[in-house]
1. For structures I, II, which has the highest computed value of relative contact order in percent (Cα under 8 Å, 6 or more apart)?
2. From which structure (I, II) was helix-only ellipticity at 222 nm (-39500 (n - 2.57) for each DSSP H run of 4 or more, over all residues; to 500) calculated, if the value obtained is -21000?
3. Comparing structures I, II by distance in nm of label points 7 Å out along Cα→Cβ at positions 214 and 254, which one has the largest value?
4. Comparing Kirkwood radius over Cα pairs in Å, for residues 166-229 alone across I, II, which is largest?
5. If log10 I(q)/I(0) by the Debye sum over Cα atoms at q = 0.09, 0.11 Å⁻¹ comes out at -0.39, -0.60 when worked out from the coordinates, which of I, II was used?
6. Which of I, II yields 3.3 for distance in nm of label points 7 Å out along Cα→Cβ at positions 38 and 94, as computed?
7. With distance in nm of label points 7 Å out along Cα→Cβ at positions 78 and 134 computed per structure, which member of I, II shows the largest figure?
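FYI, it's all coordinate maths here, none of it is from the lab. If you're wondering where the values come from, they're calculated on a predicted model, not measured in any experiment. Cβ atoms are built from the backbone, for glycine too; each structure is taken alone.
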Structure I
Amino acid sequence: MPANALVPFAQSADRFFQAQGHRFPLGSKTYLMGILNVTPDSFSDGGKYLQLDTALRQAEKLIASGADIIDVGGESTRPGYIPVPAEEEAARVVPIIEAISKHFPIVISVDTYKAATAAAALAAGASIVNDISGLRSDSGMAEVIAKNNAGAVLMFHAGLPSELLSEAEQALTRTDWQNRMVQFLSISLQLAEAAGIEKQNILLDPGVGFSMTSEESIEILRSSHFLTKFGLPVLHGTSRKRLISHILGERAMEQRLLGTAATVCYSIVSGADFVRVHDVAEIADVTKVMDALWRKGGN
C-alpha cells in the first residue's frame, strides 16, 4: 500500500484511547508513560530495579512525578539484546505488576512481544500490552489482548526477520520509511481487527531506534507525523536514545535529558499523544508547556 493511498480511520470530536476500564481523552494533554525496566541489561537502567522493593520505590517516584502509565519491561530490547524465555520474563514482571496494582491506582503496561508473558501480566494487573513487534512475533498475542479488552501498542519494527513480513513489505527499499511504516502497521491493524481488538484500544508507535542507525532514527522521527493519517493515537519513545548523542556528540545516558526534551517537543508537534520516557518529572514540565502552547493554542 503506497503512503499516499492510506485511508484514515474516521475522526471524532470525542477521541480517546481505552484499556480495560481506563479511558484517556485525546487532544488536550500529552500522556506520560514512565519506564520501569526490571532487567539486568537494559541500555539505560539495566540492573537498577531487579529487587521488588527498589522497583516499587521507583514506580512510586514515577507516579509522584506525573506518570499516567507505568511501562514494565522484563527483557532488554537494546541493540544486540538476547531474548529471554517467556517464563523468565514473566517471573521478572509479574511480581512488580502485582505490587504496583496493589499499592497505586495507576495504569500499568507490560513491554513484551510474547503472548504468555502478556497473559500473565494482564492477570497480575496490567491493562496495556506494549508489543514492539506489532503483533507479528507471537501469533497468540492479538487473541490475548482482545480476550482481556486490553490496550495495545503496535510498533513499527524495522528489523523483524523476513519470514514475519509480507511479500509487499519485503519488496520495499529500506529507505522508503513512510511506506514501510504504513505497510507494516496496516498489517498489524488487520491482525488486531481479525482478533477483535477495538480501534479505541490501539496506540501506534513509529519505533524510533529499533534496528536502525541514528541517521535512520532521525528520518523515522521526521516521518512520524504520517502515522496520524491512521486516525489513531500515537506513542513516541525517544528517551535517551542514540540519535541524541549522534546529534549532540557522545553523551552519557544521564546527559541526554535536554536532547530527549527536544525530541518530545518534536513528537508532540508531529502528532504524538503519549510519550514513553525515563525522566518523568522533567519531561512533565516540558509536556505541560507544550500542551499549553500547542494543543490549546489553536494549532
Structure II
Amino acid sequence: MVEAARKKEMKEVKIRKKQLQQQLKLEEQLANAARVWNNEILPKWDLMRNSRKARDLWWSGIPPSVRGKVWKLAIGNDLNITHQLYDICVARAQERLRAAENSSCVDTPDCMFPESGDNPDKEASVELIQLDISRTFPHLCIFQKGGPYYDILHCLLGAYVCYRPDVGYVQGMSFIAAVLILNMEAADAFVCFANLLNRPCHMAFFHLNQPMMEAYYSVYNEFFRENLPRLFAHFSESCLSADLYLLDWMYTVFAKAMPLDLACRVWDIFLRDGEEFLFKTALGKLVY
C-alpha cells in the first residue's frame, strides 16, 4: 500500500515537472516571438506584414504582449478617427445619459440620444447596453457593474452610438468591444472597433442589410457545400439554414462561442486573412 502511494506520488511529480517544462518552453517561444515582432516586423510594418516570417509568426499565435499593437496596424484607421474624437463622443454620450436620467426616461432610445440622426429606432437604450454588458464574459467578472472594465466598455459603446447613430447599438457588439479593450487602451479600442464594424461584411450584418446578408450566406453555403458535402446535405435536409447559427458568430467574431484565448487566436488570423477565415472557423466549429 505504501509502495503504491509512493509510485502514485512519483507519477504526479513527473506530470507536474513535464507541465512546468512545457509552460517554460511556451513562455520562451512567446518571448522570442515578441522580440521578433517588436524589433523586426512592427517597425517596418508595411514592408514586413506580408513577409513569410510575419505570416508564419502570425499563424503560430501573436504573443499577448504585442497582440494589441498588431491588431491596431492590421485593422488600420481608414475612418481617420482621432483620440480627441473619441473623447468628444464619450462626453456627448455621458451628457445625454445624464439628461435622460434627469428626465426619467432612461429606457427610451429617443431620450438617450435625442439629437443623433434620423433613425432613433436604431439608437441603443441605456437598458439594452447595460443588459448586454452584464452578459459579456460573465465568468471573468470584469465587465459587469462594479468590475474594473464596466465603465470603459459602457463608455466605448455609448461613444459608438453617438458616432454612428445610423447603426446604433446591436446586441453582440459588446463582445467585440470587450475583446479589443482587453488588448489595448480604450481610445485605441474605439478606433479599431469603429473601423472593424465599418468593413463590408460586418456593416452588412449590423445594418441588417438583407440583400447583402443573403449574399454572404450564399457564399458561405457554397463554401460549406464544397468542403463538407455530407454535413451540408444533412443540414439542408434538417432545414438548418446558416442564419440560425452564423449570425451570432459574425456579430461577436466567435468571442461568445469559444474560450477567450482561442477566440483571440481566431481574431489573429481573421485580421490577417479577412472574412473568409470566419467562414473557415465556422466550418471548424461545426465539425469539432
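1. Details: I: 21; II: 16.
With respect to relative contact order in percent (Cα under 8 Å, 6 or more apart), the highest-scoring structure among I, II is I.
2. Answer for the origin of the read-out: II.
3. Working: I: 2.1; II: 2.9.
Largest calculated value belongs to II.
4. Greatest value across I, II: structure II.
5. I
6. Label of the originating structure: II.
7. Comparing I, II by distance in nm of label points 7 Å out along Cα→Cβ at positions 78 and 134, the maximum is at II.
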